[in-house]
Each structure stands twice: as structure tokens, then as C-alpha cells.
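Novice: Please find the structures below.
Values quoted throughout were computed directly from the atomic coordinates according to the rules given, and no laboratory measurement underlies them. Everything quoted here is computed from the prediction, not taken from an experiment. Cβ atoms are built from the backbone, for glycine too; each structure is taken alone.
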Structure 1
Amino acid sequence: MKKQMNEHSPSTGIFYGWYVVAAVLVVLSVGSGLGFYNLSVYLKAFVDQGGFSVSAASTATACFFVASGVAGLGVGALIERYDVRWIITGGAILSGATMFAAAHVHALWQLYLFYAVFGVGYSACALIPGTTLVARWFARRRSQALSIASTGLSLGGILFTPISAKLIAQLGLSGAAPWLALIFIVGIIPITWLMIRPSPLDFGMGPDGDPIARDAHGVPLMADGIDFETAIRSRFFILMTLTFIFAMMAQVGTIAHLFSLVASRTGSDDTAALSLAAMAGASIVGRLIGGWALAYISSRGFVVALVIAQGIVLVLFAFAETATALIAISILFGCTVGNLLMMAPLMSAEAFGLKAYGRIFSINQLCTVTGVASGPMAMGLLYAQAGGYHAAFLTMAAASALAFALIWAAGPVRALIDGR
């Protein structure tokens, strides 16, 4: 086996972990582009072509997030026992098969089942396996590696979601579904087996290409870190998770309503679309800059700065009226979006190590689903009650302020591993 793995090791002198990062970037691009970012496209298609009401389709969409979060618990446990490539492959096949079946969704229960099963498949080929791989391959350069790999989340929305929308517009959901299923499977499975390797141990090396740590008898040491039960009961885990619940509530709620906000205040759908594109582009640039900056500052300090900046941006959104101001604020908001997405996996790996990383991060993601799912709904209710977006965005700014207080109270990231 070792000989076979060495044959795949590149002769360019580049650490193989960067090839894994590139592969994870592609996997996340396809998964997020046809999954997370495509949910609004599917919703419109089910309403326009499937005859479902907006409320029914919107509620069914929430099943995607809930199922994804719950399934993540199983994904995290499986990753600790089996080759992660099989997990990603299974997720891609299940997602592709579900997408293929979209053409046959006619009843309300089928719609709910579609989103639930799709969420399970997405969970198995998205953040949990992707960040686990990056955490295994990198230690010192983990922030840079995660920033590059997680850029796939934004690229997917930019590259694959428009393709999906165009196919559905031209062929209808029934005609586009087989092609989308094929893209999902072909875009993920081949590169998973060609480039991804579960661990640097397969190459006889440790994270970052360093020598493998061994005991006095030459036996490789087990992965460092805190056991699962201790980690999830720790003060840091609880407060960090609460931080991301409120931070992501504000973030996802804003993303879901940004188009509507800009369109209603400027009277232009084109300006609204431009604001979304500006936000997505800024999220990529901001994430890459953040990955570089994290080599010089603490991850907790970085999150503190991010949630403060997000809160300020949301206050600005509450009062901005002109197209120029709204687009400029969208760019600032995008910088926080790109960075917040990668901080939960990074801080989980730093605080608790790799011993039970997959299961620990899956719990964090399951809890964060409550914020992701409630943000858009809360903003919609506040908008309806107040007759505008002022109160909605100020409330989300308050959620960001609460996230700041929680991460400040959490304490140092490495307190558990360092034994303090």
C-alpha cells in the first residue's frame, strides 16, 4: 500500500497536502453550487413548475438544513472509522440520485423527502469531510489551507448556480434534473479518488510534511487532542458554538434578504444582483486575506473582530438608501462572510485537536443549523411587522453583538489542550 501511495506523490517538491486542498476546493464548489446556493433556484422551480405554494416550498427547504445537521453526526463518526473518500462518494451518489428524482416530485410529502434526503447527501460531501481532511494534512499552515479550500463554497455559488438556473429555465426541472445529477456525481467522485488521500500518514509523514511523531519504541503516536465527551462539555465548546449560532443567524438572514433589501430601496433588480455578486467576490478575497492574517493573530481575536465588523455593517445596512452605499456595504459584508465560514472548523481543530475532530465539529454544525434556519425567517417576520428592513437589520446587528460577548467569554482557544 505504501508503495502505491508513493507512486501518487508528486515529483514537483510541492507538499501533497496542497493537492488535497485543491481537490477539496473542487468538491466544495460542486456541492455548494448545486446544493446550498442552489436551494433558492430549486424553490422557485418547485413553485413555478411543480405547483407548490411559496410557504410549502420554503418550509420544505428548512428540511435540508435540519437533515444536513442531524446527518452530520453520523458523518463525523464514520470519518473516524472509514476512508473519508468513501463517505464523500456516498454523499455524492445520494445527492445525485436525489437530484435525478426531483423531476418526479409531485406531492407535498415527496417535496419534504426530497429536501431531507438531499440534505443528508450534502452533509456527507461538504464541510465536515472537507475540513477534516484539511485539518489532518495541516497544522502550522492550517488557516491558509482552510481559507483556500473553503473558497470553493463561494466559487460554487458563482460558477455552478447560474448553470443550474439556466438549465432549469431552458429545460424545465424535469429536463434539467438528470444533467444536474450528472454534474454532481462527475464533478465530485473522480477528483475525490484521483487526488484526495485520507491522511499524510499514507505518505509516511505528518501534517505539513513534518516527520511522524513517534514514542520511545518508534510507534507512531495517536492523533493529539481532547476526547469527544470532554470537548462537548467544555466551556469553550459551548460558548464558541453559541457564538456561531448567533453570528450565522445574522449572516444567513442578511444573505437571504440582501437582494430584496437592495431591490426595494433602489427600485432595480440589476443593482440587487450586482450587490450579491459584489458580496460573493468580496467573500473570496476576504477569506484569502484572512487565511494569511491568521498566521500572525489569534483565531479568537480574529472572530472577535469579525463579529464586531459584521454588527457595524448590519447597522449601516439598516439606514443605507443609495445604490452606491448599498453596494459598498455589500462588499464590506462579503469580507466578514468569507472569513466567518472558515473559523468554526479552524477553532474546533485548534481547541480540541484531531482525536475526535469529525464528531466534535458535527455537533457544532448541528447546533449552528438553528441559527442558519432561523435567521431568514426572523428577518422576514420583522420586515412584515415593521413594514421595512430597519428593525430587521438592527436586530441582526444585536445578534452579532451577542456573538461578540459569547466569544469574548469563551476564553483562550488552546486552553484545553494546554491543560489550563
Structure 2
Amino acid sequence: MFIVVALKTAVAWPNDKVYLFFDDDTYHRYNAVTGAFEQGGLNVVDNWPGLTASPDAFVWWGASKAYAFIGSTYVRYDLVADGVDPEYLPPNAPFALAGNWPGLPDGSSGGMNWQAGIDAAVNWGTGKLFLFKGDSYVRYDITADRVDPGYPVKIAGRWPGLFTQNLGAAVYSGGRYAYFFRGNDYQRFDVDTDQVDQTGTLSPSVPFEPTPPGALVPARLLQLTQANQLMADLIRRGKLSLKSPAFVDGPGGIVSPTPSQRVAVQPATIDGIRYTNALNPTADFFTNVDQRMLIALYRLTRWINSSAPDVRELRHLGIGQGSGPPNDCHNQGRALDLSGIAGADGGTAFLKSILSNWGNLPALVGSNVRIDPSVDPLAFALFSTAFRCATYECEANGIGTGNKWPMPKLGGSGFVIYPDYGGDPALRAAHQDHIHLQVGKTRI
């Protein structure tokens, strides 16, 4: 019989591993790609530099950072350095949740004091974190860096079939399934159907459902083979369909397309959101797309439609084609020029155009960004979310591993280019009607 002390928290890592941490300051390691248990009883202090014990909650943030919560305090863990960032370590004072995680309730209104600590946390891959405490949860927005309005709310009724209180841990490694734990019991949550579909008891063979490799890796850092397998998973799950090359599964793996082939998508819809060519709105396909960029497009749909309003369409000025030379990122299918976002807000249709609702706006006194969130909160929220997703998934302030924390802010420079771009004035002038995002070098 597999006997363990109480599970304390869990986290998925971009190295395709899942880590389960226990009350005795040990942890187990699982392989997210195979779903298999790899090693148990490992010492937290010896292997997670800067952590002094198993955290109460641990969550992947993105951009090479994760956050570990310890009571009313927290530390930031760096993937590249493989340790807690120095400013979070003694002799520096501990970082408190209060004042640093905007919107976390302090209990002054009669509810629970979330600033005293949380039970579990998970990154949903949508630009949102879910933090759980007692019988409630909050949704934390990475772009706005705050708890979304209207939270906390009760778990019951919002997470079909899930434990309604006292979660111990939650983990999502980027595929179809997330896992939630209470004591030594677990529940598997189907992200596609939005419900619990399996329950069980924690053991070395939990069994974690296999996840395609690279599911938490930014699109810009994906290997071609990883992008190929992630694309195949999306096709199998009905998230997108190929026009060409035909998708062919074989007993030994994917037969077509090969990892290096560019693909055509038809219909021009990914995960329920249509990519509409603003220059040819009736075209229901887009072609010549690098598979890494295709994964970036899918992830953009998840970020942009992670909360109200209901986004139904992303308009663009080009995917897979451009006016430059053959080695240009557009002509290699590694770039998107996003020109607008359409959908419904409270039942009312909307279209927010980058040109009309951003590029043509007058200068805003006291700000280097022309969108005023107090005047047009919808455009500001949509465009800033698209920008932040682009900085996390595509090239931001470098190329590949050259991208370094912190990711650029609106009004700054880098490889995401837009109406208020803070770099080359000529690039700024040429991007008044769209947000440009790319994977890889501009020209190779």
C-alpha cells in the first residue's frame, strides 16, 4: 500500500514535469508526457534552492517565473536560475500577500482573510490564475495583475463535480486535464467539457493523463517536434482542422504533417474563435503557417476569451503572407498582424479596431498609451490582454532564450509592435492599425 503524509501543494513545470509537495517537506516527481511516476521522497530544501519547506501553494506564472505561497508571504521562483529570486531571500524582509496581490480580500467585510494565506493555486493557461481558499475561489488576471471584479465566489456551482471546499492542491500541465486534490483523494477535471470526469486516491500511478510535450513552453521556445505534437492534440480534440497537408495519425505517431511543414487551416477558426482576414473577410482559411505560430494563435484565443466579453472573432491583416522577402517572418508563417477584435458584451455586439479605437486616438495627457481605460475599458482590456499574451508567447524583448524578465509594458519597445510602440518611430508609424507578434527572428 502506498502511504504518504498529507499532500500540501502541486505545480506543473515547463520541463514536462509535475511536482507534488508533502507536509514532511518532501516531494514526488511525475512525467507529464507519459503520466508516469518518476521518483518520490525527494527533499525540498536540497532541490529547490531558496525554499525552506513545502509551500502551501505553488503556481506557474509564465515568463520563466513561478510563485510559492507560504502563509501570508510568498516568494518568486526563477526557472532559468533554478532558485528563488535573490530579492525574496534574507536578509530582505518577506514579501507579504497584502499589498502585492491586488484584490485579495482582507476579511474586513466579514469574509475570509485571503491575505493570511491560500489553500491551492493553478494557472489555467488563459492568462488567469485560480486561487482557492475554504469554499471559495478568486480569478487572478495576469495582464491587469489583480483579482478580477466580482470575486471571491463559491466553488459549488462553478466547477461541476469538484470538491466544494478545502482543496489541498491543484495542477494543470497544459493539456486536456487538470487535477485537484483534497487530502489523498484526487479529481480529474476535463478542461474541454468543464467538469470532473474521474476520481481516485493518490498513489504512484495517480494516473496522470499524458500531456503533449512542451504544453507549458512559450511558443517562441517550442521545438518543431513539440509544436507538431501539440497541433495534433488540438486537432484530435476538435480545436482546429487542417486544409493541408492532410492530418494523418499512424500507429507510430503523426504521419502528416511533418514538423517542418507549414500548414493551412480550414475553417479559419481555432477553439471557436474565427481569424478573419480584414482584407478578404469571406476567406474561411489561412495558409502557410509555421506550427509554432499556430500554437501561439491557439493560446491567444484562450487568453482573449478567458472572461467576459464573449469574443467571437480576431481580425487580422495577414497570417502566413507578407510584402517582404521570402525569409521574412510573415512569409515564413511566423507572424500575425492583429487588427481588431469582435464579439458580444452583455448581449450587445461590438467591434474594436486597433486603428479606430487606438491608433487614431489623440495623445493622452500624462500617459504614453493613448487608450484610456476609464473611457474605453473594453478596448483597453482586450488590446492589453492581446499584448500581454504576445509578450509571453512570442518574441518580447529578445529572440528565443534572449527574452528576459520582466516582459515589456505597454508603451515600451521590443518585438511586439503596436500604435504606442516605444521603440523605432518608423516602426511605430507603420503599426497604427495593428499589433504585430512573431515567433523567431524577423528575417532568417
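Novice: When FRET efficiency 1/(1 + (r/R0)^6) of positions 181 and 373 (r between Cβ atoms, R0 = 30 Å, to 0.05) is calculated for each of the structures 1, 2, which structure yields the highest value? Walk me through the numbers before you get to the answer.
Specialist: Details: 1: 0.75; 2: 0.20.
Going through 1, 2 one by one, FRET efficiency 1/(1 + (r/R0)^6) of positions 181 and 373 (r between Cβ atoms, R0 = 30 Å, to 0.05) is largest in 1.
Novice: To continue, here is another question. Assign the value 17, 51, 29, 3, calculated as P(r) over Cα pairs in 10 Å bins from 0, in percent, for residues 101-188 alone, to the correct structure from 1, 2. Let's see the in-between values first.
Specialist: On the way: 1: 14, 37, 31, 14, 4, 0; 2: 17, 51, 29, 3.
Going label by label, the one that fits is 2.
Novice: Follow-up. When helix-only ellipticity at 222 nm (-39500 (n - 2.57) for each DSSP H run of 4 or more, over all residues; to 500) is calculated, the result is -3500; to which of the structures 1, 2 does this value belong?
Specialist: Working: 1: -26500; 2: -3500.
Only structure 2 yields this read-out.
Novice: Moving on. Supply the structure label, taken from 1, 2, corresponding to distance in nm of label points 7 Å out along Cα→Cβ at positions 37 and 397 with the calculated value 4.3. Present the calculation step by step, with values, prior to reporting the outcome.
Specialist: On the way: 1: 2.9; 2: 4.3.
Derived from the structure labelled 2.
Novice: If relative contact order in percent (Cα under 8 Å, 6 or more apart) computes to 10, which of 1, 2 did it come from? Please list the in-between numbers first.
Specialist: Details: 1: 24; 2: 10.
Working through the options, I get structure 2.
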